[in-house]
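Throughout, read-outs are computed from the coordinates displayed, never taken from laboratory work. Everything quoted here is computed from the prediction, not taken from an experiment. Cβ atoms are built from the backbone, for glycine too; each structure is taken alone.
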Structure P
Amino acid sequence: MDNGSKILLTFPSTHYALKAEGVVRAHGLKGRLIPMPRDISSLCGLALELDPEEGDRGVSLLLASGVRLEKKVKIVKQEGCVIWVEVLEEYM
């Protein structure tokens, strides 16, 4: 069930964001890079968006692959706009 919630993974650099997309796709996850909302992070201009049920697996795969993460954030979208943000984990 999709209630508009997503998991965003943020990164300290674009290099790690691009690597992350390749890692999750190679393992069959549906992650995709999106422009980073500036109120969530200003370190990198990209975030990896995952469905909530893929968030924990995605983090595990990325950490095991040497991808540095900044944050794991839950967002809720309504009509395409982010209406709620919760930082779930910080890695830096």
Structure Q
Amino acid sequence: MSVPEILARVLGDPAAAALPAGTPLLSGGLGLDSVTVVRLLAEVRAESGVDVADLDLDLDALATIASLTAFVEAHRGTARPDRGLGRS
């Protein structure tokens, strides 16, 4: 599942999957709140195995849909094994 598809699922809006890649995720764009960001990152991790919050402490990857997509693609397959924190 692609990052735009994950975003659409988290937002509950299929149209979000077709947003331009340069759409900002936070201020000046979608304006995702902290709860939605946490849900998005959890879904990205579940779908791709990439823990964005663990690998990108500044969360620069959350600038736009494109930056999050590029980050996930760059780290897919290099994710650390699940350390058992918060997942069963």
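Remarks
- Structures P, Q were shown, and relative contact order in percent (Cα under 8 Å, 6 or more apart) at 29 was computed from Q.
- Structure from which 1.7 was derived, distance in nm of label points 7 Å out along Cα→Cβ at positions 51 and 67, options P, Q: P
- Read-out helix-only ellipticity at 222 nm (-39500 (n - 2.57) for each DSSP H run of 4 or more, over all residues; to 500), computed value -13000, structure in P, Q: Q
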